[in-house]
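Take a look at the structures listed below.
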Structure P
Amino acid sequence: MSGDAAVGGCSYVEGRHFVSPFNFLPQVTSGFSPPKPIGLISSTIRKVIYTLGVRANEVDLLAMCELLDELGVEEECLNVWWRGATAPNPTEHAAALIVAKAQTKFKKNLFTDTLLGDGTTPMPLMRETVDRFAEAGIRIFNPGILQAPDEDARKRQVDEIFAMAEYFARSGLEWNATIANCARRDFESLIAVTNALIDAGVRRLDLMDSTSALSPQAMDLFVRTYRGRMCRPTPMSMHTHDDFGMATAGTIAAVLAGASPDVALNGVSYRSGFAAMEEVVLALDVLYGIDTGIRLDRFQWAAERLAEIMHFPIPPLKPVIGAHQYKRETSADIIKIETGNADKGFATLGSSVAPSVTGASFSWVWATQSDPRALKVIAQSIGITLGEDQMSRALSILEEKIAHSDEYPKWVSPEEVKATIRQCGSCE
């Protein structure tokens, strides 16, 4: 097998990525049916609001809008809950109004729970809700589709769906439909309400595996079965959480079966987080040859900017954007980085993707796998030649710094290493 381009992708692109050609064999790719266009949806802003311990102000929200535009996001989902009250949640309401009025390239899609019920009680706030947010600039609404408890309620719910759709149409608005906990619902009831939504003119069906109830294999079957039961082909998306550490895998399985990905930058959300935009997008690009329209080269910047806005650090071992992703400590790696040979030789530094793809770069620290070979090269890079005694002294100082560190990170930064070399190089 060669690294030549296969259907939908290429295993080797010089200076960019190097993965297995098995990814692109027909035996692997023949069953893929991703949506075209891919239709990626961002839930970053609403998931920031739901991240425990975080409170975004107006400046923060506008900064998030700017970074999402920079990434090339085409549609952002917002939430406003009433939860049975006569007024919306004030934090979500204020945030939705700020984002709605912001001048952005991306479209805004608003979920709210006052648009449609389960068919057992009237929904008197539907028109008021639509008018309130349409005036603020929202053009796409998203009612939550609850499961009707019985046949009479189902019939009333369908009547309400058509009445709501008619009001949207008269107001010049579009609408999607959110179906939460899709994997744990009665499937036949789900199909019945889905086809009613399609008949009423829904723009997109936004399904949510709200509690990570589907394995990646089951996700594939669920999406294909669901699509196959639609009365007419209709765009759909899938929303997954990371309770089992499988949100990226589940989302990609959904995409390959025909659903658009619903993702959040940095995987932010409540519980264990959400399908991370940077993971899903990079994997789709490199491992599947699928272009999502998102700017990969701005991911590192955007991720760090969002972490700064939220005051919510990125875990060092986080895939794609974590601090350890391109940080190295072996002498062989340090030498490549110091001599300017790292980016071209990314595959020999233990990476399938060049850091420049996501706007990152290789860096090094002095730690347990560093040795005198690297120290000589580092010294030469700053114009210093260490004698044997000076070398021993420098190594001893560096080891002492690591040994006496009581907490993470137990390493020595490049600046400290070079300062130690200068100190020892001046010793007689």
Structure Q
Amino acid sequence: MKKEFVDVLVIGAGPSGCVSACYLHNNKVSVKVVEKTKFPRLVVGESLIPRVMDHFSEAGLFPALDAVGFEKKLGARFIRGNEICIFEFKNKYGNGWDWTWQVPRADFDNTFAQETIRKGVDLQFETEVVAVEFEGRNSVTTVKDSHGELSEIHAKFIIDSSGYGRVLPRLLDLDTPSKLDPHSSIFTHVKDVNRSAGEEGTLISFDILQTEVWLWVIPFSNGNTSLGVVGPTHFIESLSASGNTSEAMNNAIKLSDYYVKRFGGVDFLFEPVKLTNYSKSVKRMCGNGFALTGNSSEFLDPVFSSGMAFATESGMLAAKLIHKEFQGIAVNWEEEFTGYMKRGIGVFTSYVKEWYTGNLQTLFFKRPENEDVKRKICAVLAGYVWDDTNPFVRKHDSIIRNMAYLINAGSDSFAEALKN
């Protein structure tokens, strides 16, 4: 059996895996990436947030992505009946990128992977991990290529960026139930033939159909638009008695007073895909000789587009800590990796939970708007969830609920909730 020896094996060639691999390669660490599928391939997660731009830039991938001309995302719009709330990233609290992209992920991820290969990283498509054995921190991974041939990859460390493939969680029994309530989604793409000119046609929007049910609209620069409906699993199941995803998607569109004219009756470019009970978690995010990044560890909810941000944040962090170890510097993985990632995940988890209780929606649609509150929430939505100078980060587990209570009680004073 063929054997290869590398410093780091990366499982998965999505954004998390490519960011990790490029950072390590740039720092003279030998790395190999294996990817089960052939690119381009369909994947969800088309709305990004500004924090990811830091990772793209640091990995040296930004110029290649920017050259494609993906649709720029300057903010996001939330719709509830006749109420509108727009967040513009340029008006956020603190520093950081003021824009990002909204992208067809098949094209975006393929650009990522091809630029990673161009940089000299050994990336092998259609290669499936079938077994992993650890010998202390070192590992032997058995992979199968597109011809069914088996080979071994010997590595000093594994980064699992396999996304929903969740390779190591399956092989090492690391899966555990999510702390979030079960939600599901159905999504597809359409040729946006009724798209308006200007901002109305290109602005990413979230149309709230019920407190826990919402429609996403993500326009791309190629003239297509991603449509998706999200809600409690029982609601998504109720959209079609027969389980037909096209019927379910059409029924969801009909519930949108805002978008039914634009998308009602428009043909789908592919049969809508259903994701059931999509939130995921793990017993631990790292271990002796491995780290889990992106959706292979935690996936929360698509409502605030945090998926890729956590994927690239964890991918970049894992790569940096590995490089640090290879330089002979001690790393406390539980503190420096798991602890750090859990702090950011905890902030977004609070926002997801309070979105579905309706408390966060109360803040979004309060009129008149409190510009200071809005700027600080906007920073969270942009992905800057480790900035403890922002009270909406530092007090994430109570501040939204407390402010919603004050609004519902008729108070305009948020000073108490904002106290340190």
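Quick note: the coordinates plus some simple rules give every number you see, no bench work behind them. Because the structure is a prediction, the values reported are computed rather than measured. Cβ atoms are built from the backbone, for glycine too; each structure is taken alone.
Summary of computed values
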quantity	calculated
Which of P, Q yields 15 [relative contact order in percent (Cα under 8 Å, 6 or more apart), calculated]	P
For Cα extents along the principal axes in Å, for residues 228-275 alone computed as 36, 15, 14, the structure of P, Q it came from	P
Which of P, Q yields 19.6 [mean count of other Cβ atoms within 10 Å over residues 76-83, calculated]	P
Answer label among P, Q for the case where distance in nm of label points 7 Å out along Cα→Cβ at positions 100 and 324, calculated from the coordinates, equals 4.4	P
Highest-scoring label, criterion being FRET efficiency 1/(1 + (r/R0)^6) of positions 156 and 308 (r between Cβ atoms, R0 = 35 Å, to 0.05), among P, Q	Q
Answer label among P, Q for the case where helix-only ellipticity at 222 nm (-39500 (n - 2.57) for each DSSP H run of 4 or more, over all residues; to 500), calculated from the coordinates, equals -12500	P
Which entry (P, Q) yields the derived value 1.08 for Rg/Rh (Cα atoms, Kirkwood Rh), for residues 180-371 alone	P
Per mean count of other Cβ atoms within 10 Å over residues 52-59, the highest-valued of structures P, Q	Q
Of the structures P, Q, the one that 23, 47, 23, 7, 0 was derived from, the read-out being P(r) over Cα pairs in 20 Å bins from 0, in percent	P
